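A.B. asks: Dropping the structures in below, format is structure tokens.
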Structure P
Amino acid sequence: MLLKYFYDDKLAQASYLVGCQATGEAIVVDPSRNIDPYLKMAKEQGVRVVGVTETHIHADFASGSRELASRVGAKLYLSDEGGENWKYQYAHEYEHLFLKNGHTFTIGNLKFEVMHTPGHTPEHISLLLTDGGSSIKEAIGIFTGDFVFVGDVGRPDLLEKSAGVFGSSEEMASKMFRSLQQFKQLPDFLQVWPGHGAGSACGKTLGAVPSTTVGYEKIVNWALQCDDEKRFIGALLNGQPEAPKYFAMMKQINKEGVGLLQECEAPNRMEPSPSLVTVQEWIEQGIVVDTRISSEFAKKHIRGTINIPYNKSFVTWAGWLIDYNRPVFLLTSEENIQNILNDLRSIGLDNVIATMNPSVVNQLEEFGPSTISYEEVKPDAVIDAVLNAQMYVLDVRNTIEWGDGHISNAKHIMLGYLPDRVKEIEQNKPILVHCKSGGRSAIAASILHAQGFKDVRNLIGGLDEWVKQGYLTVK
């Protein structure tokens, strides 16, 4: 048997290539949209991908199942649980098999048995794997998707927060409790291969270890220690992070069928750099994203653009802040273009119309007041103004961080919600925006500038530096 692990650390998402070397056949479990790594690995290992399966309709990344079905003819093995609202609408275009609890299917000598494990989503399934080519005929592992993670379980509130099904969080938490009772009956030796690791927004305390066992999780996973359903529901729902806004779009895209990559149009590369008039038209039509590091953006940027630095957090904040229904224009270096496009497409953002070199910021100066800057300040430079309420202090951290401690007269708007709530911010005072260490607040400062706020200051070092200098104590 062949088992290969793939991990996208930007989305904290895991997928798997599982192959039967005796027959040369393989299946991909929970594939990301870019299927080239699976096909490359399959070729290297002397197997061909004949199937693709998913544990559920994903909310945090664009699935590669349709891409595999279209490009290599992989058969779709998809959940048929959860009711009419949770059906894969594109499956009829390809060879497929819908799966219910207790169903089995084979890839070569490998047998997969379906367990319906609702709780994270209604249609969620887990897949028990038995190696038919082995002398031992018991299952060796289980693909748990967003059901059981290392040290945690999938969050049950996304159906309500992302899909808008009011009042469903407690119902899904109750289903999760019952699904876990099934999990507890599995043999301790069974390996567990989850769909996410630390950093994913699909849970709250995920471990960074790539795999685990049923027995180990029985010992260390908090969710498997709780035998009282009511107490479990309360603990599971409490402290869940904000659900990224793009999750709702991902659910819809993955349900209806992700567009094929060969249908994505390549963006225009503006060489030489566009005129100020062109850039202003882009800002009016869509969203212009400057991907330079925040310190460079702070020194000088085009009026109306926003800054999402191209780093490990880029794809997450792009999903939060970019409108899927508007065209996207990028300021980025030539060497980063393809990687950025791949990252955006991994969450279904396909509408990048044009790219331009960041040098356009300097070239546009000749056209007049097209470039602006904002101030980056340290705590000791603004402490008096803050304490005397002469500055509007905006905290863009998440709700849990805010609850652990905050500046007494600060206002809280989590960064992902800022574009929708800018009207709540006072304009008659200088604005000091901060997060934990300065990264998120730099993005927030760019959004405020794009919305017309003039006196905006980003707190260098964030609340960490504020605490370090003794101005505040947090948990």
Structure Q
Amino acid sequence: MATSSTTRGAERAADTGIGARVQRLRTEQGLTQRQLAEPKYTAAYISTLESGRVRPSATALNHLASRLGVSLDELATGRPAHIATELRLRLTDARHLLGAGDPAEATELLRELLAAATEHGFDEERADTLVALGDCALDLGELTEARESFEEAERLLAGEPLPRRAAALRGRAVAHLLAGELRYSCYLLESALDELNKSGLHDPDALVLLHSAAIAPYMDMGAYARAAQSAEFALALAPSISDPALVARMHRGVARAMIAEGRSAEADASLTKAQELYRQLHIRTELAHCHWMRGYVRAQDGDLEAAESELRTARDMLASGRAQLFTAQVDVELADVLRRRGRREEAAELLSRTLDGIGTALGPERGAVHAAGAHRLLGMIAEEDGAAEDAERHYCEALSLLENSGAAGDLADICRLLGDLLRREDRIDAALDAYRTGLGHRAAPGTTTLGPGPAQPTL
């Protein structure tokens, strides 16, 4: 026979001192045992309950909560009714701090909230706080800490339907993506989408969240057809989404897929929509990402002056929020624009600052794809300056960073650059080896070695 949630609450209550709580509340309100008991129960029953010798029924719990003027949950668990509401309000405050570009201060507040949620046994609030902590860690570039926060949130929500776990799962996939683990990031997102579709849980918010998140690893892996499919599906679901922040994130992801298809005007329109929403919501960090992507669009169109302006805006916004990892990634994009504008020395200095020094923001465990991009650019600059040995060193470093990432297109491009360099030096055998390596990794346009893509439900 099924056990009701109220009955489970009663059993849990008895195990955590409900008798003592009843006695304390009764005494505080100046009630006798008889006054509390009547008209349904006797003073003897209340005495037995307060001494812990009887387990109250669900009906008795409801009667006692009503007479004592407290909620059933507060009487059953000892948790003040207002605590959960206060935690939710303070969690919203922390989210606002993060959106305003202050992940460090948001992290301090969230750690306090996590301690309070743990103390009072609020697992749902604890899980949501962990997701927010994971988002802060992503902004700060602390990928291991971010992944651990998302994993802990998933454990707390293990018994919940997938739509409830989607935000934690999406965060974990992003952490793996930023660490250069593109294939595993795709696996997490595609597995979740398959689970949603097979179970019939066609929750629009969860589907848009996961499809939007899948676009970035698809693009980095050269799976442009899948990226376009996820973008179109997310756009089709957009009218069903009520959360403006999710709609904005969707438009930002969709823009990237459109750029790859050469649909610059549509990409720009999506970015404009995202920027308008982020301004309304005062989410500064995501607004910076829109400037970043708009800079990329301008660079693709050959408008290098406008590209530099957008990228510098994005960089300043991210740097002021101490988003170290993302700031470093923008630096790589900016350096490419500077090189193309003939300012090679300035570009090389920017890239060297990004890669060198204690506590570097980019490296094998943090932003491997962008770190490889930095070495690629340094190699090209070295070639242009006639420093072939330095160029080869940077290309080889880029290959090492990309080797296990799954970024087939980037890896093939590096192999081509290295092969061309070696061929010009008459090192034909070494050049052929580099070309063969690139061919071995190069995937056909729009395909990957991921296996079948997630099925799409009928809208």
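Each reported figure results from applying straightforward, stated rules to the coordinates on display, with no laboratory input. If you're wondering where the values come from, they're calculated on a predicted model, not measured in any experiment. Cβ atoms are built from the backbone, for glycine too; each structure is taken alone.
A.B. asks: From P, Q, which structure was Cα Rg over 2.2 N^0.38 Å = 1.24 calculated on?
C.D. replies: Q
A.B. asks: If helix-only ellipticity at 222 nm (-39500 (n - 2.57) for each DSSP H run of 4 or more, over all residues; to 500) comes out at -24500 when worked out from the coordinates, which of P, Q was used?
C.D. replies: Going label by label, the one that fits is Q.
A.B. asks: Quick check for you: by distance in nm of label points 7 Å out along Cα→Cβ at positions 39 and 71, which of P, Q is greatest? Don't skip to the answer; put the middle values down first.
C.D. replies: Values: P: 0.4; Q: 3.0.
Max of distance in nm of label points 7 Å out along Cα→Cβ at positions 39 and 71: Q.
A.B. asks: Please compute distance in nm of label points 7 Å out along Cα→Cβ at positions 79 and 383 for structures P, Q and give me the label with the greatest value.
C.D. replies: Once distance in nm of label points 7 Å out along Cα→Cβ at positions 79 and 383 is worked out for each structure, Q has the highest.
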